[in-house]
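Each structure below appears as structure tokens.
Just so it is clear, none of the values below were taken in a lab; they were calculated from the coordinates. Since the structure is predicted, the reported quantities are computational estimates derived from the model, not experimental observations. Cβ atoms are built from the backbone, for glycine too; each structure is taken alone.
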Structure P
Amino acid sequence: MNNAGVQHVASIEDLPTSTFEFMTNVMLVAPFVATKHVFPIMKKQQSGRIINVASINGLIGFAGKAAYNSSKHGVIGLTKVAALEGAEHGITVNAICPGYVDTPLVRGQLEDLANNRNVSLEKVLEQVIYPFVPQKRLLTVEEVADYVAFIASDKAKGITGQAVVLDGGYTAQ
């Protein structure tokens, strides 16, 4: 499972090239390198599961997130290529694209927003997040973990090359 992410918000003209390169190295180059090195082992055993964590940011754009979005879009492309190359060897490769998940990182970002706006955390959720999430809630870590467990299982051996969205309806709009 390739799961790495770093965040830096800046407009394209204000984003240092070194920051863009660092972020794409962490979120796109690293999954490529991991996949490259595990592929021979999986081919030899004629089975394997690779799960890449992309994001809804890999499907849509967000202003100020050039490096993050570019990396996550790239992970979805890498997933599709690896799925095609691994298919005849019993290897499945899929990406999960979570939306807002209730993690300490997301909670911290929401608390920062609340402090900057001088409002409660609930107000930030109501004003900033929930208008875009039809289910009006954050996903739980367990929901994402349950899907990962399924996609890694033999029950999912026919699923490959997919970017599966878990986002409470965010991208359905």
Structure Q
Amino acid sequence: MSKLEKLIKFFARRRTFFILIAPVVMLVVAKPTIQGIVAGLLLIAVGQAIRFWASGFIVKDAVLASNGPFAAVRNPLYVGSLLIACGYSAMTGGWIVWAVVIPIFMILHWSAVYCEEKYLESKFGSEYEEYRRRVPRWMPRISRKVFEGDVSVKQIVKNNEHKNFFWTFVVVLLFVLKFMFWKQ
């Protein structure tokens, strides 16, 4: 394994720590405005909806997800997470947070995607190769397959997306409370 691959794996494994600590730091430095709260709520709502939708399709380590949101983009969970991170950034009321958080988010999640793609290639072989050629990594491309298949609430729960939603809700609530009681 090359030094670059070791570094990529290091970042991929540390993304969860960043996801946990970043909202806390963002809350501490936040100077929320009504515009930031509204923009943040919209971004977070769309991001969370994408995450619920994707979580209802993915059966980890068993089946290559290629319908629903996975027909539009290979990483819909990360696209949803990026929108949530953008929402938190908007709620802080400062552009400096965007300049710090989003590049870090992209580096950590790009690292995770790199590792996951290697795994999926070894697990699903030519099926994954064909999927990878057909579906973009980050920028969604709508096709008929986006509308195929059903969202499984059981899968959403199995994938613990309800827990992610709970913590997202808590962070949003804390931003709103800080906005309501923060003295300018």
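Starting from the value 25: which structure in P, Q was relative contact order in percent (Cα under 8 Å, 6 or more apart) calculated from? Label of the source structure: P.
Looking across P, Q, the calculation of distance in nm of label points 7 Å out along Cα→Cβ at positions 8 and 32 that yields 3.8 traces back to Q.
From P, Q, which structure was Cα extents along the principal axes in Å, for residues 64-127 alone = 46, 23, 10 calculated on?
Details: P: 55, 22, 17; Q: 46, 23, 10.
Label of the source structure: Q.
A value of -13500 was computed for helix-only ellipticity at 222 nm (-39500 (n - 2.57) for each DSSP H run of 4 or more, over all residues; to 500); which of P, Q is the source structure? Source structure: P.
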